[in-house]
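Okay, got some structures for you below.
What follows is calculated from the coordinates using simple rules that are stated; it is not laboratory data. Only a predicted model underlies this, so the values are computations on that prediction, with no experimental measurement involved. Cβ atoms are built from the backbone, for glycine too; each structure is taken alone.
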Structure 1
C-alpha cells in the first residue's frame, strides 16, 4: 500500500496542512502532489487534480494497493485522519479519555472558530498588524485559550492530549501559523508556549520553508486579508 496526498498552496492553505502534518508526524511515508491556485497564471495549474477530487477541494488522499486498478480516494482532512487511524495506532492518543477529548477538540476545530477564520486569514509568509478584533473573533480567542488550557492541564502536556503529538495537534497547527502571522497572544502563557512548540516541529518548519518559496499568488484572497489588517512584513522569497 502507498499513499499520495494532494495539497494546495502551502502559503494560504490550512486544511491540507492538517492532513499533511498528521502524516509527517506519524512517520507515514507518502508522495506529495501540489494543486496550486495562481491568479497570475493564464491557465489553471490544478485542473488534473480538480477532475479527480469529488468535492473539487483539497486535501485528497489517494491510497494505492496492488489489487486495485484505481486508487481509493479519501477527502477532507478529518476523514483522512480517521482513515489513517484505522491502520496506525499513533494517530490518536491511546488513553480513552485523552482520545475522547482529542476527537471532540478536533471536531470543534473542524466546524467552528469562524470568527478567527474570517478575521485572521491564513498567509504563512506575511506578518500582519490587525486593525481591530471584532467580538466573534475575541470569543474564539477566549475559547482557544480555554480549550488548549484544559487539554494541557488534564493530560499534562506538552501536547494538547498528552506527551506525544497526535491528530488533535495536527488540527490546531494552522492556528499556530495564524498566531505567528498576526502576533497573537493568549491569556495563559502555557497556551502561547504550546503554539510556539507546534511552530518548532520539523514538519511545520518544512511546510513553512516551502510556503515562503512558492511563486503562486491568490490576489483576491490577499485583498481580503488587508481589510482586517496592515501587512508589516512579507517574508516570501518568490
Structure 2
C-alpha cells in the first residue's frame, strides 16, 4: 500500500504500526478515499522530511504553526472540505492530527498528543522518549492501567500505565463513558510491579503516565 520509504519513515521515525493504518484504510466504508489518503500521507512525509532537512529550528514557544504544519493542514483541509461521510472524515482528521503533531515537535508531540477517544494510528515506543522525568521514579514502581477486560484475558496489554490508581480508574470508568463501545461491565483496572530500568517514558505532572515495554511486564493482575 505504501512505498518502502514511507513505511520506513512511519515505522522507524514515527513509531507507527503501519498495519494499523493499512487495515483502517482497507475497510469498506473508506474505499473511495483510500488512494487519496495514501497520497496525502506520502505528501505529508515528504513535507516533514523537507522541513527537517532545511535546518529550520522548531519554535515550540510560537503559537503559529511552522511551514510543515501549515502545509499538512492545508493539504488535509482541501481533501476533507466536501466529505460528508463522518466516519471517513474522522479517519482523515486523525491522520492529519498525527502528521501535524510530528511536524510540530517530532515523536514526543506525536506520542503525548495522540487521540484516544476515536481511531488513531497505533504508536508503539521501542526506545526511551525524551524529555521525560524517569529519574524521579523509584527503583520499582506499582503501576495501574484502566482498560478493557479483554487485555487481561488475552494477556495483550497496552504500553500506557500510571503510577496513580485514581488516574487509572478514570481511564477505566470515566474518560470514555460517552463512546458507543463503552461497557462498564467490560472495564477493569490492572495492577503490576515494574522496574524503573525498563521504563520508556514518564510524565508525572498530570496523568502520572509511565510507558512500559510490554515484553517486560510480569505478574499483571486485576486490582483488588
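If semi-axes √(5λ) of the Cα gyration tensor in Å comes out at 32, 22, 15 when worked out from the coordinates, which of 1, 2 was used? Working shown, then result.
Working: 1: 27, 26, 14; 2: 32, 22, 15.
Answer by label: 2.
Which structure, out of 1, 2, was relative contact order in percent (Cα under 8 Å, 6 or more apart) calculated from, if the result is 25?
Clearly, the read-out refers to 1.
For helix-only ellipticity at 222 nm (-39500 (n - 2.57) for each DSSP H run of 4 or more, over all residues; to 500), the calculated result is -15500, so let me know which of 1, 2 that is.
For helix-only ellipticity at 222 nm (-39500 (n - 2.57) for each DSSP H run of 4 or more, over all residues; to 500), the value -15500 is produced by structure 1.
Taking 1.9 as the value of distance in nm of label points 7 Å out along Cα→Cβ at positions 14 and 54 derived from one of the structures shown (1, 2), identify that structure.
It was calculated from structure 2.
Check the numbers for distance in nm of label points 7 Å out along Cα→Cβ at positions 22 and 166 across 1, 2 and tell me which is largest.
2
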